[in-house]
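Rule-based calculations on the coordinates, nothing more; no lab input. None of these values were measured; they are calculated from a predicted model. Cβ atoms are built from the backbone, for glycine too; each structure is taken alone.
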Structure P
Amino acid sequence: MNTEKAYSEISKISGKTFKELGLTDDQINKGGTGQNLLLQIGLTLTSDLLDTTDGEIKSTMFVKNKPKETVWVTQLQYILEEIVSNIEWEKCSLFKKLHRTIYVPVHKDSKNPLDWFYGVPVLLEHTKSSMLSDGLKEDYEFISSEIRTIIKNKERIHTISGPNSFLQIRTKASKSGTTGKYTPMMYMGHQLADKYYAFYLRKEFLHKIFVN
C-alpha cells in the first residue's frame, strides 16, 4: 500500500471513535494507537524501514486540538555510522523515513480510551524546499555536527535539539530483562552514554503542521 492509498483509508476512519472502529480496551492497551491505526487500514505490522511502500505513518496524541507529545523517528544507533560518515541529508536514512509522511492526530480528550478518535491526516512531502523541509535539514545537520564533535573529543552524548526546535535526540531505552540494567551506547570502544538515544520530532514541528 502506498501513501496515497493509506491517506485515503485513514481519511475514511477519521472522526470515528475507537469504539465505533470495533477496538477494545485490551487492543488499545496492547497495540497502542499507532499499531492499531496500521491494522485498521489493512497494513500488517513489520520491521520494514517504512510503513507503506513509499512513506511513513506517524500518529501523535492531541488534547484540545493541540499536539501533546513528541514523535519517535528512529534510534540513534541505527544511523550513527551515517552521521559519523557525514552522509548528506537527502541521502540519509532519517530523510528516507521522513521524506513522505502521513501525520495523524489522535484526539484523547476523554478519559475513556474508547472515546478517542483519529483526526484528519496530513500528508507531508519533503521533495522541495520549504520552511519545514529546510528546518528539518538544518536541525539534522546541526545535531549531526554536535554528535561528530562529541565522538571526536570522546565526550558523552546528551539531549540535543536543532536550532529550529523541529528535531531532537534524547534517551529512549529499556532495561535488560536479564541484567535489569540499561545497555550502554558505544562507538569504536568509547561509551557515548549509559543508555540508547533516539531522534524525535518535537511538538513545535507538529504545531507547524496542524495548528499554524
Structure Q
Amino acid sequence: MSSILNVKLNKVIRRLVMANMVFWTGWGFVNPILAVFIVGRIQGATVATVGIAVAIYWIVRSLVRIPLGVFLDSHDGEEDDFWFLFFGTVLVSLVFFGYLMAVYPWHIFCLQAIFSLGMVIFESAMSAMFTRHIDEGRESTEWGFDSTVSGLGIGIAGGTAGLLANAFGFTATFVFGGLLSLASSTVLFFSLKTIFPSSTHRRSISNFRSLFKEEKK
C-alpha cells in the first residue's frame, strides 16, 4: 500500500506500521460490539454497567499514562519501549479471551482495568518508538499512513465483527480479536533484528529485566 501511495517508509517504521495495523484490526473485532455483548451476555448487566465499564477504562488510562511516559523517558535507549510494546499487545489479547469467560459485571470491570493498562502500555511505547524512528520532514505523512492503514483495519474488522456475531455469536469475534493481537506480538518479536540490528534476543531480554532491578535499588 505504501508503494501505491508513493510513501517510502524506513524498515523500522514499516514494521511498526504493520504491527499497529494488525493490533488495531484485532481491536476492531472486539470494541465496536463490546457494549452489546455486555448487555446481552453478562448476568444482571444493564446500560449502566456499560457506562461504568467505559469509565473504568478511561480513568485507569488517564491515571497511568503520564507516570508510564515518565518511566519510559527516564531510561536511555529503546529496548524498554520495545518490550513494553510487546507485552502490551499480549496483555490486550488475554483480555479479549477473558471476556468470553466473564459472567458477572464485576468480571467486566476487572477486565476493563486490565485492558486499559494493556492499551496505555502499548500506546505509550508505540508513540515513543514511532517518533524516534520517523523520517525527518515526513512526520505528518508517516503518522498519517499509520493512522490510515490502522483505520482501514478497524473499519473492516468492525463490519466483519457485526456479521460474525450475528451469524455465529460473540465467541468468533473475541477469538479473532485475541488472535490478531497475538499476531501483532509475533510481528514485533520477529522485528527485533530490524529494530536492534546489533543486539541479540537474549541480550534484549536481559536489558529489559535490568530496568526493574534498577527501580528496586
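So helix-only ellipticity at 222 nm (-39500 (n - 2.57) for each DSSP H run of 4 or more, over all residues; to 500), computed for just one structure, reads -10500; which one of P, Q is that? Source structure for this number: P. Suppose distance in nm of label points 7 Å out along Cα→Cβ at positions 50 and 178 works out to 2.3; of P, Q, which structure was it derived from? Answer by label: Q. Each of structures P, Q was scored by relative contact order in percent (Cα under 8 Å, 6 or more apart); the highest score is held by Q. For the structures shown (P, Q), distance in nm of label points 7 Å out along Cα→Cβ at positions 42 and 90 is largest in P. Taking distance in nm of label points 7 Å out along Cα→Cβ at positions 98 and 138 from the coordinates of each of P, Q, which one would give 1.3? Label of the originating structure: P. One of P, Q was used to calculate mean projected area of the Cα convex hull in nm², for residues 10-65 alone, giving 5.1; which? Source structure: Q. Identify which of structures P, Q gives the largest calculated value of mean count of other Cβ atoms within 10 Å over residues 58-65. When mean count of other Cβ atoms within 10 Å over residues 58-65 is computed for each of P, Q, structure P gives the biggest number.
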